[in-house]
Structure 1
Amino acid sequence: MPTREELNRISSQVRRDIIRMVHQCQSGHPGGSLGCTDFMVALYFHTMRHQLPFNMEGKGEDMFFLSNGHISPVWYSVLSRSGYFPVAELGTFRKLNTRLQGHPTTHEGLPGVRVASGSLGQGLSVAIGAALSKRMDQDKNLVYVLTGDGELQEGQVWEAMMAAAHHKIDNLIVTVDWNGQQIDGPTKEVMSLGDLGSKWKSFGWIVLHMNGNAMDDVIDTLDQAKALTGKGQPVVILMKTEMGYGVDFMMGSHHWHGVAPNDEQKDKALAQLEETLGDY
């Protein structure tokens, strides 16, 4: 298992992958991807029990669902760096007739992807179904799902939150990327989330808070979340992140949701990110 310093070095490479992928096709969502990099690296390289070759049913291992599918660049990078498919394939991102589409789908048979996640608000419901299936199969492994904070403006999420608590789905860990930004601006201006922790708690969830851009806190909180499973309640981690984290001019704004860097911006971003595993 990688050390925490090694995880930080992996994160640097993943951030380089994100910048290069989105720049190459001049399309995609670098901001949220950069913000969630530390979480995704910790999840796949430290926390989750997963195995290769990829098995769609996920029996006998942990499962992960990406609900906010527009941050596919970070997921594709982490999957490839974890051995799910060749790293060189990252160079095909968002190109016609390739497996790395802008929003993950199952049609192309990309290892690691179990459900399409283009439309927001559905991932928690899917994860609940998987968690219930594991309970029926007496599979003691866990189900993880990542959602965005703007995504919580979808009503289906709140129905799923009620269902998870009602059915005591305690083999489920949800993480909310609470970066305060969405496509049209800050969430507090578009549709305020209010006291998010109190809302999840009132729905019957165990609520944890985490700095998603500090690897030590990410690892410790994920370990704590795992320890709280099996106690009759679902677990949610409210993860504070900075959209665009790791690249100074991409931080602090919703601008980099759906905007690709130009040549000059790409070079400026890569100059801030150490190449640690070798570029694809």
Structure 2
Amino acid sequence: MVGDFSQDALILVAHGSTENASSSEPTRAMAEFIREQSIFSEVVCAFKLEEPQIEKVTDLVNSRRVFVVPVTISEGRFTQEVIPFDLGLRFKDELNYSRAGTVRGKELIYCKPVGTHSLMTDIIIDKAVDVVRRYPFPHEPQPSETTLIIAGHGTQQNTNSRKAIEVQVELIRARDEYAEVQPAFMEEIPLISDCYEVTQSRYIVIVPFFISGGLHTVEDIPVLLGEPAARVKERLESNQPTWRNPTERKGKLLWYTDSIGNAPQLPDIILDLVSESAG
């Protein structure tokens, strides 16, 4: 990391949830890890749907210069409209926003989202390799005989979340390691639920491109993949994995990883984004 940030504050901002408190755990864990490194004067979190809220960021820290990093997968409505407005870097009727500005006496520097960093490609591949290695039944298939699917939410409101996954698909395809690399979405075509029909390989690995292990990753996607909703809920309530690796369905063996929010590279990605913005 280049630069002296010992007089500066770092604020990690994320969506949060009113239904699932665990969705904010990766962000809080990253903040705690970076705080222990004593790189910044202060390290705190802020959320849209949890406390402390994004609108209060200037009250959360004493430092004059404040770096704000969105802990999100992609640029989208949340990072381009909601967060800048809540930070005071964008007015309600404006289409554009500033990456830096003085708000209530604080110099805010708004960094790019963590999911846009180039290391995300390595994180996805690491997740895919690790899950097969940990559950090699009946044997550990090679990437050359495996389809890798990167799964996301997908939304008609903003195409950027889809683009983030499609960029990763193309980057991993270019490495020519997997038999196939495909995108899949909860609410857009190609659908996650169609993964068995659209892939040629017998072996499938799905990596959910989400920061948190929230309800989308631990409940909704397993159901879309064919697990009975009642069984998923029962496993969830008993604190068991909601997907058993691998599960055989429709003649395919499918491994499903956890979300990327616990990847060890994420704190370094955050520090890299801060350095880039400071420069």
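Taken together, the values in this text are just the output of simple stated rules run on the coordinates, not laboratory data. Every value quoted in this text rests on a predicted model; they were computed, and no experiment measured them. Cβ atoms are built from the backbone, for glycine too; each structure is taken alone.
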Ranking 1, 2 by distance in nm of label points 7 Å out along Cα→Cβ at positions 29 and 85, the structure that comes out highest = 2
ask   = Given structures 1, 2, which gives the highest value for FRET efficiency 1/(1 + (r/R0)^6) of positions 69 and 149 (r between Cβ atoms, R0 = 30 Å, to 0.05)?
value = 1
ask   = Comparing structures 1, 2 by mean projected area of the Cα convex hull in nm², for residues 77-164 alone, which one has the largest value?
value = 2
ask   = For mean count of other Cβ atoms within 10 Å over residues 181-188, which of the structures 1, 2 scores highest?
value = 2
ask   = Given that helix-only ellipticity at 222 nm (-39500 (n - 2.57) for each DSSP H run of 4 or more, over all residues; to 500), derived from a single structure, equals -11000, which label among 1, 2 identifies that structure?
value = 1
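Suppose semi-axes √(5λ) of the Cα gyration tensor in Å, for residues 133-252 alone works out to 22, 20, 12; of 1, 2, which structure was it derived from?
2
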query = If FRET efficiency 1/(1 + (r/R0)^6) of positions 189 and 237 (r between Cβ atoms, R0 = 30 Å, to 0.05) comes out at 0.40 when worked out from the coordinates, which of 1, 2 was used?
reply = 2
query = Taking mean count of other Cβ atoms within 10 Å over residues 37-44 from the coordinates of each of 1, 2, which one would give 26.6?
reply = 1
query = Which structure, out of 1, 2, was mean count of other Cβ atoms within 10 Å over residues 109-116 derived from, given a value of 22.5?
reply = 2
message = One of 1, 2 was used to compute relative contact order in percent (Cα under 8 Å, 6 or more apart), and the result was 19. Which label is that?
response = 2
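Looking at Rg/Rh (Cα atoms, Kirkwood Rh), point out which structure of 1, 2 has the largest value. Don't skip to the answer; put the middle values down first.
Details: 1: 0.94; 2: 0.99.
Once Rg/Rh (Cα atoms, Kirkwood Rh) is tallied for 1, 2, the winner is 2.
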